[in-house]
Structure formats: structure tokens, C-alpha cells
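Multiple structures are listed underneath, in C-alpha cells.
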Structure I
Amino acid sequence: MNFTVGAVPILIVSAFSGVSHTGVLILVIVIGVTTAVNSLWEDLADYSADRISGAKTVPVVFGPRNGLLVTVALGYGLLPLMLLVGVMFSLPVIFYVVLFGLAFFVSIRLVQNRETLLGYDVQRLLKLGDMLAGDFVIVAIIQTLNLMLSGYLKVSPIL
């Protein structure tokens, strides 16, 4: 469901613009997957409420520890997609610097909390999930700005 929330607007804009090429398809996939992974991070923060309400989210179905590990793995899975976007649109080096800086930030947070991440203390895992969900909001905002500004720098005659 969340994949379509991100993907369908791209398809609508490309249809109204009369644009149809592989770049649009790649953007649909990247934005759709990114939106879906964003939803998983939010599910981590809502674990208790989702469990009580009977929602079948990834953390509820797999449990807090495995749900957190799946979400982290899928988050890292966004890196190749972002690299593909950078290469596809010939974005400047700053795009890659910021992208890897964000990945480094998340990696440091995970290393700092590795005992909790690999443990089975549900309360600590839920607190870690809340923290990582908050971090991911910041990462998503910075990466969105990174994409926009890198695209602007690429086409700007000044730079």
C-alpha cells in the first residue's frame, strides 16, 4: 500500500507531462520503495499501539527484534537505489558525499546500540525503534533536500 502512495503521484505527473521512459520507471520504483521503507520505520515507533489494535505490521508479525532488523536491512537496501538515481541523473559529487554521510550516521547509531539491537529486551528494543524512527525522519528530510539541491546544482548555469 505504501509503495503506491509514493509511486502513483510520479506516474500521474509523467502521464500529464507526456513523459514515458525508463527514468520515470526507475523513479517510480525508487520513490515507491522509499515510501514503503519509511512506513516500516514509522511502524517501529507505533509497535505497542499496533500490537494492541491487532495491526499486522512487520514489527508486530516478526516481533520487535526481527522487525527492527528487517527494517534496518531494508533501510540499507535504499543505498543502491539512491546510487542508481545519482548515476542515472549524473548528480554532482556532493550528492554522494551527503548520501554516504547519512549512511555513516545511521551506522554509527547502530554500532552504538548494537547490544540492544542484538538483544531480546523488548522495552529497550522499543526505545531503540523510537530513536531510529526519529533519526530516519531526519535522514529522509536531509536526503530529500540532497536530491533537490543536487538536481539544482546539476542544471544551474551559475555553478
Structure II
Amino acid sequence: MTRLWSLLDHQISRFLLLGGLAAAINWGVRFPLSIVFPLWLAVLLAYMVGMSAGFYLYRRYVFPGSRTPVAQQILIFLAVNLAGALIVLAFTFLFLKLQAGLGYSLFIKEGLAHGFAIGIGAAANFIGHKTLTFAIRPVPDGQGNTSGPGVR
């Protein structure tokens, strides 16, 4: 149990765990949405639900300490996630096309394609959120010097 808790001390572990939770929310919400909406819209709506959960979880547990105002974080988060949504959408259809000759149901093909695409989108999002959304920038001391996290 101690080993599990020590893993959570690492930012990447927290991102993967909580990003996995947000992705699971995204993936799970897509199925009922697909009953009502076409796949492309269900994927985008599910992505928005997962993205909302992700913002809260990342800001609170993965990237705390950013001095960037919340409104600015939200705008950057939306931009990073818009890029991520396009990545997920593109890879969903790419993976769906790659399964064209396989004999299982469309329901299974869509679920697998979307699941793999979410994984690729998650990697892109980590980079974007770490470097843009929740970046911890050095604070100038008034004399042109900077100090704080990220300063070497």
C-alpha cells in the first residue's frame, strides 16, 4: 500500500490516474449518447463531459500551484482540449477504418476505435496542460531576477 501512495507523489502518475478517470467518463458517456446522436457528435459531447471532469481533477490534484488566473487557465484548457478533441476524433475514424475488414459488430469497432483514440489524445493533453494550461512560471523579484519552480 505504501508503494501505491508513493506512486501518487509523482505528477505523471496522478495525471494518468485522474486522466484515466476523466477518459473513462468520456468513453462511458459516449455509449448512451450514441443511441441519440451520430457517432461524431456523440464523441464530441462525451469529450466535453470528460474534459469538464479533467479540468477540475488536473487543477486540484495534478497541477496545483499555477499562478495563472483561473479564467486564463480555462481558456487555455479549452484550446488544448479542442486540439485534443480533434486528435481523438481523427484517430477514432482512422482506427474505425483500420477495422473495416474485421468481422465483429460496429458497436465493438466504434468502442475500440474511440478507446484507443482517447489514449493518444491523453498524451497530447498532458504535454499541453503541463506546458501551457497549468504551467508554473518563475516570479520576478523586482530586480530582474526570477525565482520559484522551473528556475534553474
Structure III
Amino acid sequence: MEKLLKILAWCYMGLVLFLLVIAPIMLISDMRAVFRSGFATMNQLQTWLILLGIFLAPTLLIPGMRRLYYEKIPCLFAIVVMFFVNIIILGIAVMILNHGYSVQNSDRHTLFTIIMIAQIVGCRFLMSIYFHKKRVPYGGGMNG
């Protein structure tokens, strides 16, 4: 029974990691759709945050699953946190891009594309500084 629970926990973490990888890809494809069509699209940031919240919460609340963070793969928690922050950064970028493309004006499109790129670079830079000064704890803050 214990082995089955471990297998289920690993499968669940695989699903979480799959969602963390696919979400940025989907947000980038939303950006590409805006650029190709020239019109604003639907922003999926809220959908991804809710979906990831539903799947990430059990990994932090259930001790058996949380153990994967600090016993089996210590860097997994840091990866999850950084991917989650990247999803938020990309979602905000899609919001900025959609706002710029809500009006058909090529100058406005160019301006908001530059603002979007500056937002991504700036947020990634700030994220790097923050994580350099305050390291993400291994294991979700657990010391084992």
C-alpha cells in the first residue's frame, strides 16, 4: 500500500511539473496569437493560477507529498516556485499586450510591445535579484 501511495505521489508531482511547463508555453502562444492576428485575445493567467493552485496546494499540505520536496528531490521546490513566478510574469505580459492591441493603432501596438518586453526583462531581473538575496528554501521551508 505504501509503494502505491509513493507511485501516486510521483505521478501527481509529474502532473504538477507538466502543468508548470505547459502554462508558460500556452501563455507565449497567446502572445504569438496577438501578434499574428493583430487583435487582443483572452488572457488565461487567472485560469492557470487557479488550476496550478488547485494542484500545488496538496503537494504542500499533504506530508507524504511534501516529503518529495525535501527528501527525494531537494531542488524541486525551488523549481516549482520559479516556474510559478514566471507564469505570473508572462500572464502580466499578456495582459499588457492585450491592452495595447485592444485599439487598432500600429503606434500603440509598438509601444505596448516595448512595454511588454521591458516588463518581462525587468521582472525577470528583479526576480533574479530577489532569489539571489533570499534563496528559495529547499523542501518548502522544511529542514527535514
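Each reported figure results from applying straightforward, stated rules to the coordinates on display, with no laboratory input. Because the structure is predicted, anything quoted here is derived from the model rather than measured. Cβ atoms are built from the backbone, for glycine too; each structure is taken alone.
Of structures I, II, III, the largest value of Rg/Rh (Cα atoms, Kirkwood Rh), for residues 69-124 alone belongs to III. From which structure (I, II, III) was Rg and Dmax of the Cα atoms in Å calculated, if the value obtained is 18.1, 68? That value comes from structure II.
Given 3.8 as the derived value for distance in nm of label points 7 Å out along Cα→Cβ at positions 13 and 45, which of the supplied structures I, II, III does it correspond to? It would help to have the intermediate numbers written out before the result.
On the way: I: 2.4; II: 3.8; III: 3.0.
This value belongs to structure II.
Which of the displayed structures (I, II, III) returns the greatest value of distance in nm of label points 7 Å out along Cα→Cβ at positions 77 and 109 on calculation?
On the way: I: 1.9; II: 3.6; III: 4.6.
Greatest value across I, II, III: structure III.
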